[in-house]
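Bear in mind these aren't lab numbers, they're just calculated from the coordinates by the rules spelled out. All figures in this text were calculated on a predicted structure; none of them were measured in a lab.
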Structure 1
Amino acid sequence: MRAALLLLAFMLAGCQREKSFDERYAATRQQLETRAAEIDRQLPPPAPDSTPKPE
């Protein structure tokens, strides 16, 4: 009987609540923003516009 109770306790402890859509969305958004910022830092600054402007 004790073994069954211990097994049940371990099974319940092993189950975690699944993340909600909003939690997953926020985590993914943060990862994408971090990646985008890293890519932006790696890019060279834009060159000045060298095309002549029509008058």
Structure 2
Amino acid sequence: MKENIFVLTLAVLLTTLPGSLVLAADYDAVKAKLESAMTADIRMSAEIDRDRNRKP
């Protein structure tokens, strides 16, 4: 019984490891895109000037 659990655990680990490596490699690309989007200004300078005088 213990041998079956060991084999099953080993099989689960070996099947999930490649997927996690692929996700880890993709994480850097997604992180770079998110950081770029967060620093990008989506409003034009005219809109920023207009909003500066608005009351909340």
Q.
If log10 I(q)/I(0) by the Debye sum over Cα atoms at q = 0.14, 0.21 Å⁻¹ computes to -0.71, -0.87, which of 1, 2 did it come from?
A. 1
Q: Please state which of the structures 1, 2 yields -29000 when helix-only ellipticity at 222 nm (-39500 (n - 2.57) for each DSSP H run of 4 or more, over all residues; to 500) is computed from it.
A: 2
